[in-house]
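Right after this note come the structures.
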Structure 1
Amino acid sequence: MTTLAQTYVHFKTDASPEKLDVARKYFLYVAALSASEHFKNEVLIDLRVEEGSLKGWITVAGALYAGICAYGSFREGIDYLVKDGKEFSDFVIKRTLSDAAPPAGALVRAERRLGVPGQISRLLPLVEKAEAEFQAGNAVAGREHLAQARVQLDRIEKELLLAGETDALNQLKTNIPSVLLAPQPGPVPTTPVQTLYVPAVLLDNRRRDQSNLSPQKILSMFDTPPKPPHLG
């Protein structure tokens, strides 16, 4: 299973055990509603919360290859999965703010993170820029873009292999010109690659509350919608 999307919220509030329990149930329910609406392929939901102030990480995982195939071509599938991830997080964040109506200043931060599809969507333009620079005879600029692309590709490859997503990895590599992956002569400039994505494996030091639940399973746990947490 590959991380397809992640929502992060941080509220400045007294997170008592009772309030955390309410928040867990609410976040699970809203995440299940959003995942059911926005993802075409089968996904699982993982929820973590951190005590103190209220911090929550809602991760959606699924088979990347199946997600891509659900939309047709590789590039179209990645674009749609990125769109799905954005809309998933937007729904969760907006619904939480609407239902919980936190007072001014209670929301410290809310982020939408786009998982591996987001990483691939940032990789492909770098590959295209590198190819264009080499074709134009601008070897230095081409190697600069290629260096950044290789850093991202290496990160993506490790995550896909860890998730057992060899089909998705092979499909990715068929969409990258082999000449750009071959060793290039001369020094390669290095530029740090910025990303907001935080892989789920980096969150294992935090408390895991609910993991690997399908949206359908989560929704079946509730006879009525759970109440939102009090964030005042």
Structure 2
Amino acid sequence: MPHLIVNGTKTPNWEHVRRAVSPFFDFPPGTEDPGDYPHYGRDMYSNNITCGRNASLYAATTKTATVLAGSEVGFAINDRDPDAWQGFIHGGPHQIYLSKVPDGTEIENFVGNEEEACWFKIASFAQNKTTNREWLMLGASEVKFNIPKTTPPGRYLLRYEGMNPYAYYEQTQWFVNCAHVDIVGPGGGSPPAALKFPGTYKLEDPSIFVSFAVDRWILDSYVPPGPAPWTG
């Protein structure tokens, strides 16, 4: 998800989102690595699950976007070949997290997986509750959400997480990126910042290593991993 959406505008590729690197591929000269290759299974226990594969290496070249608490922001996928599928091609939940940069630390030096890094969820998009047989974001090319109005002001990593759950052990796919944002506003809220990436999820979580019913998109009882979103 290389594009951050701020004030209704999709910002340029990787301008405000830390670039992630696809493994195993050598891209021809002049061809940009799309950075959208998934993580699998046990990758959730590596530091790559925090913000994407080797994303911290690109933190110094990532700009910080100013975001008003209470406003709508979002992430958008890479612009693709117009003849190709234009949206999310996998079913599964899409979730959004924030982690405040500690006082005295520059955002480009904040990896997000240190002991002092505490994440909290602000949005979650899973199944269509009307049918319980469709993933809400399947086919979409962007995900939009609101920054809680009482979010304490400061600089944050804004983390996007898309997951494609499977009923086969260690086959769940993860798509992860982090944007740099400076949240402004009155604050006053107390986010339940207690989550770690890596560390929050386990392979055995029934929302990750799912039943065959969920794998076949019978989603009546599906609950995405992690706590309920904090709404301020």
Structure 3
Amino acid sequence: MNDRTALVTGANKGIGHHIARLLAAEGFTVYVGSRDAGRGEAAAAEIGSGARPLVLDVTDAEGIARATARVDRLDVLVNNAGVAVTLDPPAETGLTDLRQTYETNVFGVVAVTNSFLPALRRSARPRIVNISSGTASLSWSTGPNPQFTPGNGYGAAYRSAKAALNALTVFYAQTLGEPFKVNALAPGARATDLNPRARARGGDPEEGARGAVRLALLPEDGPTGGFFSWDGTQVPW
């Protein structure tokens, strides 16, 4: 049995699946989080040695409790599960879509993180990686020449939820303290089901996943409470 353990939520496909595969290659026992048992089992089988399927819906409190009971110690938690329900600007965003987005992208992260904290505290080097988005950077979305505008990025629900996730990343880092390392990742536009535009451009999801693994493997003197791009550069809040 591998000594180091990791959990990746939403790991049955996309960036999450690549993160799980890369962590398994690093020698981790990886819990492949998936809402659907069959898809999780298939994803774990594809990864092979070291991968274990774990039924985990981040919006289901009872399901989170059942999943937590299966994990005694955890070294790495990657909060990857996310949704993009709508691309609409705020004036056209319905509250149902907004709530659904926050339920997974914000509340689900808090629920999973808090539930697995006892297991993480049993690790000598606990690491939490929150998969965010460059479109959540308020610095990149404002000023005279914004990098992201409503016309070229995700909608208000997704972007504001990821901005809230960034804030939570800072708060967790500040309150958990050492030896925890808690950071957010902007994986870049990747060819996944979440991002049909990136699918058309062919953005490699494995490249984004490597950024998450880099944060998962941070040394003791590594940063915490930061926001980083897939290539390791710091992203402005």
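Here, each number is a calculation from the coordinates, and none is a lab measurement. Since we're looking at a predicted model, the values are computed, not measured. Cβ atoms are built from the backbone, for glycine too; each structure is taken alone.
When relative contact order in percent (Cα under 8 Å, 6 or more apart) is computed for each of 1, 2, 3, the one that comes out at 19 is 3. Comparison across structures 1, 2, 3 (criterion: Rg/Rh (Cα atoms, Kirkwood Rh), for residues 102-173 alone) gives the highest value for 1. Each of structures 1, 2, 3 was scored by distance in nm of label points 7 Å out along Cα→Cβ at positions 38 and 142; the highest score is held by 3. Comparison across structures 1, 2, 3 (criterion: distance in nm of label points 7 Å out along Cα→Cβ at positions 6 and 158) gives the highest value for 3. Figure out for me which of the structures 1, 2, 3 the number -17000 belongs to, where helix-only ellipticity at 222 nm (-39500 (n - 2.57) for each DSSP H run of 4 or more, over all residues; to 500) was derived from the coordinates. The read-out comes from structure 1.
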